[in-house]
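Coordinate-derived values only; no laboratory data. As the structure is a prediction and not an experimental result, all values here were calculated from the model. Cβ atoms are built from the backbone, for glycine too; each structure is taken alone.
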Structure 1
Amino acid sequence: MKPTSNETRFTIIPDELLKETMDRDVLPFLTAIGSAGYVTVRRRNAGTGKSRLYYEAYRPQAPRGAIVISHGYSESVEKYKEVIYYFTQAGYQVYLADHRGHGRSVRDTDHPCMVHVAHFKDYVRDLHTFIAKVVEPSVNGQLPLYLYAHSMGGAIGALYLEAWPDTFQKAVLSAPMLSLSMGALPIPCARALGRIMIRMNRGATYPPGQHPFTPGDAFETSCSSCRQRYDYYREKKEANPLFQTCGSSYGWAYEALNACRHVTQKKNCRRITVPVLVFQSMNDTTVTSSGIERFVANTPSAALVKVDQSKHEIYNSTASVLKEYYQRIFDFLQPE
């Protein structure tokens, strides 16, 4: 990934100073401009019952735009404090909510660590509810609205762009989950197995290889390429059970595979009319490249940026990679 011209002036936190800078400078700054709350959404597996999503909002002075963040699988708002800091420093308001089954938001299962959802489109409807009830009333049509979405959040974001193409002016999809590898199990077989388990009322159970959270995961097998950034959130995750979402259910895998197939179909991609910047990590072992490349090929307004020296969580890379990464984003978000 090569730097672009007319670079925006901003400073990435050095790797070795991350924890010190986050605790001393970043978190107090975000606390001063931030607020938190809950928004009510429908709990699909409880009929007409209602539940809530936790969200945070950050409003710096004299904003140039507003960014909605859609986080990834087994993540939470808490993991994005450094990302929020760079966006607010660049002059953007930031809004983000914990997806259902994550962080401080409602669960669709009694398993506290399991990533489970009854219908993948519930994520998309939740995002729409959050934007309609929290983001749009706050922005009040006075700022351009942008989307930043990572991994599972990227699939949610792409589905959102197809369903509501006029909400955002531009979108950034970072290592989006647009295709999944099921290992040795062919995807048609994985979908069939998931469908069978759901029909047997076992959709909210762990498939082989999936399990509850256990502390002590190794950095070397993580999705981050920066040890300091990995360790910083790992400590928070191990200290707070609400952040310990981990293995997926049969139901989530089935819904995710269906979502990947739907979101990359040409007829659906053509519904997206706004510019979309898609980042693909060249060392990603979490999502496969086929879905990303198919989505970009089928979406006329999409452009692909390939990132070296990074793993799946590009935003958790070393400072040298982050400098170019954010420069690309800020250049892209500039008015035409």
Structure 2
Amino acid sequence: MQLDPSLTLQTVAGLLGANFAGSPDFPITGINEIHMVEPGDITFVDHPKYYDKALNSRATTIIINKDVACPEGKALIFHDDPFGAFVSLIKRFRPFERAVAAISPTAVIGEGTIIQPNAFVGNHVVIGKNCIIHSNVSIYDHVIIGDNVIIHSGSVIGADGYYFQRKPVGYRKFESCGRVVISDFVEIGALCAIDIGVTGDTFIGSGTKFDNHVQVGHDTYIGANCLIGSHCAIAGVSRIEDDVILWGKVAINKDLVIGKGAVILATSAVDKSLEGGKTYFGVPADDARKKWRELAALRQLPALISSFNFKEIDQI
């Protein structure tokens, strides 16, 4: 999330009641979690396993719970609870806004767009030209939709990302402050859910088509002209490149890349990044021809086992 206007290190540290290292006038231009950071962003780290990753990331201000030397060209804010401090900044600069109408007066809706009865369009939403938003669609705040987009009944665009920190007393919610960006000529089937970016964008590329009951996690990128079959589940921070086809009930784990033009056959589960231009199948998904050969070999095992003379083996 970008800050407009930007803030200084001293101002943000003051809001958090924390000490800092760096020039008081050091600029902070955005709030982003570690997967999405850019120069000018503030992020956080609260576990020794990730200290080096955060300190060497593109983020230029880091909230940290350890007294460490400040890297050159960066700034640090020292806080006992970096996660809580970071979430408090999100709540301050992107507070929840109560809806005052089924279609928010702050929404911008393009010429020729049809919004059917009982649809909900939240605050600061932008919808392009010649779209059809069917009944019972819910479009949460800060969603951006291009031209000639169709969204079918019951779909939810922009619900919070599924991101929680486990604590001894339960779970703490990571508040979402990103967006969903849907490009031109996209069609979203019925009862789909596309989660908002936690601090960045969940993106759907031009010409991509969803069947019904598709789940897309936070900060996922789906490229142009993809086909996503029914009941697919795509975890957060994944990247699906252009021209990918996911047939029904494909599950994709988080932080993976599916290369351009890959085809993943129905009921497969993906646990690692896959090269483009190939067809995959299975649990875990692998080259489809290889998987079929393995299945054919497995079918021969009962006959092979029954052909053994176990009594003779025992006598050896």
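Points to keep in mind about this one:
- For the set 1, 2, ranking by mean count of other Cβ atoms within 10 Å over residues 199-206 places 2 highest.
- For Cα extents along the principal axes in Å computed as 83, 58, 37, the structure of 1, 2 it came from: 2
- When Rg and Dmax of the Cα atoms in Å, for residues 223-262 alone is computed across structures 1, 2, the figure 9.2, 21 traces back to 2.
- If relative contact order in percent (Cα under 8 Å, 6 or more apart) is computed and equals 8, the structure in 1, 2: 2
- For 13.8 (Kirkwood radius over Cα pairs in Å, for residues 63-150 alone, calculated) the corresponding structure among 1, 2: 1
- Label whose coordinates, when distance in nm of label points 7 Å out along Cα→Cβ at positions 71 and 87 is calculated, return 2.6 (choices 1, 2): 2
- When helix-only ellipticity at 222 nm (-39500 (n - 2.57) for each DSSP H run of 4 or more, over all residues; to 500) is computed across structures 1, 2, the figure -10000 traces back to 1.
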